[in-house]
Structure 1
Amino acid sequence: MKVTIENGTKPEFSDLFKLRVVDIYFQAFGQKITSLIKQESKAREIIKKSINYDMAFYALDKNKNLLGFLGFQTPEIGFIEFEFSYFKEIFKPIPAFLKWMILRVFRPRVRVNEIRIDSIAVDASQRGNNIGTLLIERFFSFAKLNDFERTYLEVVDTNPRAKKLYERLGFKTKKTVNFYFFTRSAGFSAEDIMYKTLI
């Protein structure tokens, strides 16, 4: 199967394309999001509004069907930017503020000269077809071209397959953060922060 990787300036972001991005995002991260935003329909609406669709690389088949994506974050802007107004449209003021604050507090801060991989998600039917590797390699080229010195990501303890992929592509674990029972409903209890030098 022929796969092309396009950056965020190329695909036309129709509503159908955005819904497909959200679908694949939820395949990978739905449990995390719905542990905080209980109703999936509300969570999907917030995610759809919060995604910066040009801050990503997209894997497409020959018919331009979306197979997966890699979203990234620079010191200035990220793939997902939660705005309080999105929560206020859906929830009452106090729950809206609390949910928004939790997401803001746990949002990583990216240092100058670093670029973070926010999320990698591949459609469930396409996993094992090397799509994640193609996305990451395209991202490395972009990051080096734009003079970023290091990249990093987080991987949860319940996803050892992804960690092995990242290690094969040169990432090394800098530290492990334990959340214990606080994140049990989100499907994990710890995450590794992994870095790779690009220069």
Structure 2
Amino acid sequence: MARDQRNREKLVETAAALFHLRGFQPTSLDEVFERSGVCRSNFYYYFRSKEDLGLEVLGRQIEAFADRVIRGILEDVQLTPRERLARLFETVTTEMRKASYRGGCPFGNLAAEMSGAHPEFRARLSAFFERWQEAVERCLLEGVERGEFRGDLDLRGAAIALVGGIEGAVLLAKAHGHGTPIEAGAQTMLKLLESR
């Protein structure tokens, strides 16, 4: 990898870590420069502004989530729909445990911080959550068709509730410092979905 590309990657990786732990607004560019070891003049070679850097970080996080969760779990045809949802909850729990229940969801954090202040962040986050909800909805539909989930489900409503439930459980796990909210949410949601 060329030096220019390495510097760009350092900026993005450093910013992603800082934004996740501290938030976008509280993180200064000076902190990003200091932690990444990349100087200010090099930054402006790659990015026009801190917002430009933030949108690059967000875009990469969205694609990583799509690979790991949407394609890697929710669209994994080797698993039943119920197994996919159980794996989704397990993954969320594992990620939070590895981070010692700090940081939370980068998308939820950014939505809470930036959606009201920056239209481009709001639009991209809205599209991300729609994409996630649609993947959950497809999984639920397959589960209904296979008889795993209740036939009377409002699929869109259930998908929105599931994604919102995960986001809320992550927030509670962050506040409490343990995974009980995610585990309880998973057990309750799966019971509510199951075919009787």
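No value in this document is a laboratory result; all are computed from the given coordinates. Everything numeric in this text was worked out from a predicted model, so none of it was measured. Cβ atoms are built from the backbone, for glycine too; each structure is taken alone.
Can you say which of 1, 2 returns 12.4 when mean count of other Cβ atoms within 10 Å over residues 150-157 is computed? Don't skip to the end; give the middle numbers.
On the way: 1: 19.4; 2: 12.4.
Only structure 2 yields this read-out.
Here mean count of other Cβ atoms within 10 Å over residues 14-21 has been calculated and equals 13.4, so which of 1, 2 was it run on? The structure behind it is 1.
So distance in nm of label points 7 Å out along Cα→Cβ at positions 46 and 62, computed for just one structure, reads 2.0; which one of 1, 2 is that? Comparing all candidates, it corresponds to 2.
Can you spot which of 1, 2 the value -12000 was calculated from, given it is helix-only ellipticity at 222 nm (-39500 (n - 2.57) for each DSSP H run of 4 or more, over all residues; to 500)? Intermediate results must be reported in sequence, preceding the final value.
Details: 1: -12000; 2: -24000.
Going through each structure in turn, the value belongs to 1.
Computing FRET efficiency 1/(1 + (r/R0)^6) of positions 54 and 174 (r between Cβ atoms, R0 = 25 Å, to 0.05) across structures 1, 2 gives 0.75 for structure 2.
Please state which of the structures 1, 2 yields 45, 40, 32 when Cα extents along the principal axes in Å is computed from it. The correct label is 1.
Can you spot which of 1, 2 the value 1.2 was calculated from, given it is distance in nm of label points 7 Å out along Cα→Cβ at positions 6 and 126? Source structure: 1.
As an exercise: distance in nm of label points 7 Å out along Cα→Cβ at positions 38 and 158, calculated from one structure in 1, 2, equals 1.9. Which structure is it? Intermediate values should be presented prior to the final figure.
Details: 1: 1.9; 2: 4.4.
For distance in nm of label points 7 Å out along Cα→Cβ at positions 38 and 158, the value 1.9 is produced by structure 1.
Which of 1, 2 yields 18.1 for mean count of other Cβ atoms within 10 Å over residues 22-29, as computed? So the calculation was done on 1.
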